Structure 1
Amino acid sequence: MPAEFGSLDDASWGTVALALAALLFLWHVLVTRPRERRVRRKLEQTLRHGVRPITRHPQIDPARCIGCGACVAACPEMHGTEGPLGLIGGQAVLVQPLACVGHAACEAACPTEALVVTLGELANDPRIPRLDDEQQSVVPGIYVAGELSGLPLIRNAIRQGRKAIEAIERRCRAAGPAPEGVLDVVIVGLGPAGIAAALAASERGLDYLAIDQGRFGGTVANYPRRKLVLTAPVDLPVYGPFRKRELAKEELLEIWREAAERAQLRYREGCRLETIERDPHTGLLTVVAGGSRWRARTVVLAIGRRGTPRRLGIPGEDLPKVAYQLQDARSYNGERILVVGGGDSAVEAAVELARRNRVTLSYRRDGFFRIKDKNARRLELMRKRGQLEVLLRSQPVRIEADRVLLRQGEAQLERDNDYVFIFAGGEPPYPLLCRIGVLPPEALERRR
């Protein structure tokens, strides 16, 4: 040991230890304790409003958690103390379940394996299809990929779409050539999972067709202009790897179009799935969609869970000024606009529109508990600046040509209006999935 350290007497070492203890105490008082108080408030808010996970989320074993905070630090959705996870009393806790999108970076970072990202009790939810290790549902030959499986994120959808096609290729090879006029696979949906599946089918030489009730790109194609879509390093069939973690919607769509052109992808837009019939004798499937019928050995369902936009069911909702999606906020300038909803889509639309228009955001609850922290901060900033009117505990009751009528508690409100954007979620395709057999009848009961 160097002489200068060796020369310290016991009193000096005691002073150093005392100083370190004081620093640790100050850190606890000034940093750790206030941070924990903020986390506690968030957790209390979550519990008070009965917010529960709606997809994959971390489950934490308190007996194994050492409170190191590695999971919190690793989560891409954390912004300071805002995000899915937090530390309370030296233990990791799930604070904001709806902020979690299933990255599983927290699981990889945990040094004691105290945390597992899982569907948890959602695994028994009848609205989530039961799948085997190859993405096949309880109906032989029907595979499920993407959001419908209960697993969010574009990267997961791409992997599941590719995984389903790999299983289908093995199945088709084992069975030999398909009967005449029978496709190897029909892929329903042209979002991330469906595009990946179609590209993989093309890459492997399968006889396939992809269809979508809308257009190429699925839900992503309807995102607002320049919306960032979170990805992660992933290999897209035909195209190869792309490494960027954030892409604007336009960039991602361009990648998909380039890959589709390379593969000369076979797909049809504007084909709404009506049903899938299975021949009990041959096991062959018939896909009925858009007035056409296709026979196939297998089907990949990549249709998502949002279904058709949910309507409010109020007078005036059929007026041409009412829309259920916003693609380019720059198309509106100096207009009087009402945005209805409390999720990320509603908040993002309201914030972008408020830059050039007079915007009112109406939400039926008393706070925004389902949105990303980034959106919450942007919303609060614009509200404080007076650029955006926020009406909580409110809902529109009538839409007229030049105004909207709203109810807020016992009060009746009126706002001059040119356009209304409704973001009330979607009607999931549960009846269709139950009819096909992918979901049990209980899914409809839970829906009610």
Structure 2
Amino acid sequence: MSKWLENEINNYKKNHQKSLATWKKANELFPAGVSHNIRDFHMTPLGLGPPFICEAEDTRITDIDGNSYIDYWMTHGAAILGHAHEAIKKAIAKQLHLGNHFGMVNEQALALASKIRDATPSIEKLRFCTTGTEATMYASRLARAFTRKNKIAKIRGGWHGGNDTLFYYVKHVEKGMESNGLKTQVEADIVSFDYNDIDGFRKILKENKNEIAAIVMEPVLGAGGAIPPRENFLEIVREETERNDIILIYDEIITGFRLSFNSGQGYFGITPDMTTMGKIVGGGTPIGIIGGRDDILEQANLQKDGKVWIGGGTFSGNPVSMVAGKATIDVLEKNKTKFYGKLNNDGKKITKELQELVEKYEAPAIVTSVGSMICIHWFREKISDVRTGTEVKLNLDNDKINKFQLLMFNRNVLIRSGFGYLSVKHTKDDFEKTINALEDSIKIITRNSK
């Protein structure tokens, strides 16, 4: 082990004694110590464990050892208003006084649904569930039933949750299979193509003519690394899906209400047939949304001869989630010009400064971003540009990613993998401290990888 890495590991151990002791207990209770596979935050390969968090407010998150971090993970990107926003806390407290769950219809669900429908071009009707994984699963089911076709096409590197329908071609972009216990992608009727690859997209249409029920995609390749669309890619996908009677499903679980008040579809000016949402629309509480055209969603109306079963779930339409989501959207709506201007301008500024650091130190990395979604991709060797999720996945250097995460933890900045998401609460002081930490970390990684 190199001396610099030994020093960084020892520094982490010294400042995270309670978290590391708790991590040992966690591994006795949970497989790999977690209930979400990514929440070891790249510490396991280094013989460490992640910080255990006890408190968060605005842009700061604090662990049980008392370490405070400037947060860019922002609860998987959900906390666009920052942590513990006063309007959300007030709405939840008021609802808890009335009851935390009824298991029956409630006005709170109607209030949130109306807000979402009014803001989202593609949504005429919707249903609530409790996770994005459920939402994309139900959307695929509706599309298959509506078109009477079985194949689903998805983007390589696109993450749509761990359901048995779409959990293919996420990390394993070439072979497709992500887990034992699943059908093969052929058995599951899944085909794939690369984001930004127009020729590849048209090829799968030709090879599967009249067999594809839906294209499921994020307007921005989100969990795949904030990769933006190029060369009219989104426009061509929309045109071809309409021409071929294929349902276009936008997974806006990350981009929903993040890129603009009208979500990714409003930001890019393209209206899909169906949309799934989560994260921001729950205001930090569990939520999933399946929405879209009336004629597609009405298949779930079992009272009017609908034949598609979607929904269910004990906590669907939970009033706590409903009021937290509405409070979030109310704040965003009231301040949409100011907030989205700040988020997207801050994103451009951070991206520019990051790119300058990568170039200054000749780091084997690239920076990609759209609006307030930002990512640094660390590669085994220097690559000037990437266009697709496959190019990213096949060239990533996990060793550099792990060490970069450790360096940023030790400099009191919380990222995940490459970077993360901005909130409206991030300040100039936050950014200055973050850029200093990033410069130090990029310099160390680069100088010790040559």
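If you line up 1, 2 by percent of Cα pairs over 36 Å apart, the top spot, with the largest value, goes to 1. Identify the structure, out of 1, 2, from whose coordinates relative contact order in percent (Cα under 8 Å, 6 or more apart) was calculated to give 22. Value 22 for relative contact order in percent (Cα under 8 Å, 6 or more apart) corresponds to 2 out of 1, 2.
Where does the value -13000 come from, among 1, 2, when helix-only ellipticity at 222 nm (-39500 (n - 2.57) for each DSSP H run of 4 or more, over all residues; to 500) is the thing being computed? Here the read-out was taken from 2. When FRET efficiency 1/(1 + (r/R0)^6) of positions 303 and 327 (r between Cβ atoms, R0 = 35 Å, to 0.05) is computed for each of 1, 2, which one produces 0.95? Of the options listed, only 1 reproduces it.
Coordinate-derived values only; no laboratory data. Keep in mind it's a predicted model, so treat the numbers as computed, not measured. Cβ atoms are built from the backbone, for glycine too; each structure is taken alone.
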